[in-house]
Structure 1
Amino acid sequence: MIQDTSEQSNQPFDFETENKYLKLTITALRNQIEKLQINQEEKIQKTKSDSADEIFQLQNTVNAIRSEMEKSQISKEEDIQLAVAHANNENKQLKGTVNNLRDSLEKTQIEIEDRIQQSVMVVNDINKQLKKTVNSLRDRLEKKDAQRMEELQLAEKNKCDELSQLKEIINILREKLEVQNGDEG
């Protein structure tokens, strides 16, 4: 048993095998880094795609709201025009009695003005609500963009930290190998 131990200590260290294992380790680490980079790039592309989809949906929503608002305005204008035409017909029919015509006309004009004011108020309220919605959506988009940037920066930092650690490990292993080579030399 004692002879076997002395034989093992007298055997030279197999640097080629050690180098082979170190190269395999470096290759495996490099492959892992590449996989991480590919995964990160895929995440970035997915985030971009999701953001583009969300922007597209928001644009469609805004366009739909705008279209509904335009339809509403057209409908209100038609109502107003219809009311004015109706008032004119009444005016023609009531020409014989001036006093009744004046009273009816004043009442009709007051109603029309009230309708116009109400329509204007409704449209103004809708505009305010749409502006609030657009501002809210813009804020949410900006927050999402900021959050996405933070996530990307963190991922980049983590990648750099990992690369730095791998470099340190390689340097430590290299120094150990050089120390071992120096001890045997």
Structure 2
Amino acid sequence: MQIETMQELYVDVLKDLYDAEQQILKALPKMAKAANSEELRDGFQEHLAQTQIHVERLDQVFEQMGETAKRKKCKAIEGLLEEGKELMDSVSDPEVLDAGLIAAAQKVEHYEIATYGCARTYAELLDQEGASGLLQETLDEEKLTDEKLTELAVSQINLEAAEEGAEATEAPPMSRKHPTARGRKK
């Protein structure tokens, strides 16, 4: 189908998001099971419940437009999730795996943040205020999830993985200084 209007582009983006969320619903339980850290596992389980709400919101957006919620294969999320699966299959150290799982999850979050931001903007331009509000709610939740993952990574998980790696190579132990994420408020 040739996209010719902003409305068609908007619907196309929504279909992409709908598929992305469905793929994420299938991947999160596997990521939670693979996580070594209880806090990371709980975070994945919490985001699973949140993702179900994201799907429900997308259903509402489609309904408001008088459209049936349909999926368009989201190749980007498919690829990011495949990278995460490969990581789970190839990393043997539990602490290092947790660090990798956070990185994989943040790649997914960043895609969602970008795409929900576009969808929200399109809804605003098309005077679909109800949809815009729903999409903004999800966008805010995706940003918060990303912030939580960053905090967990820099305050705990990455430090444990680095210490584990230092022990494995018999290098001097890492400093317990907490690196800051670029752009993160202290």
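A value of -26000 was computed for helix-only ellipticity at 222 nm (-39500 (n - 2.57) for each DSSP H run of 4 or more, over all residues; to 500); which of 1, 2 is the source structure? Walk me through the numbers before you get to the answer.
On the way: 1: -35500; 2: -26000.
Considering all the candidates, the number was obtained from 2.
Where is distance in nm of label points 7 Å out along Cα→Cβ at positions 24 and 40 largest, in which of 1, 2?
On the way: 1: 2.8; 2: 1.9.
Structure 1 comes out on top.
Please state which of the structures 1, 2 yields 23 when relative contact order in percent (Cα under 8 Å, 6 or more apart) is computed from it.
On the way: 1: 28; 2: 23.
Value 23 for relative contact order in percent (Cα under 8 Å, 6 or more apart) corresponds to 2 out of 1, 2.
Can you spot which of 1, 2 the value 52 was calculated from, given it is volume of the Cα convex hull per residue in Å³, for residues 56-159 alone? Could the numbers behind the result be given before it?
Values: 1: 52; 2: 98.
Going label by label, the one that fits is 1.
For Cα Rg over 2.2 N^0.38 Å, find whichever of 1, 2 sits highest and give me its label. It would help to have the intermediate numbers written out before the result.
Numbers: 1: 2.52; 2: 1.16.
For this comparison of Cα Rg over 2.2 N^0.38 Å, the top structure is 1.
Read the figures in this text as sums done on the coordinates, not as results from a lab. Worth saying up front: this structure is predicted, and the values here are computed from it rather than measured. Cβ atoms are built from the backbone, for glycine too; each structure is taken alone.
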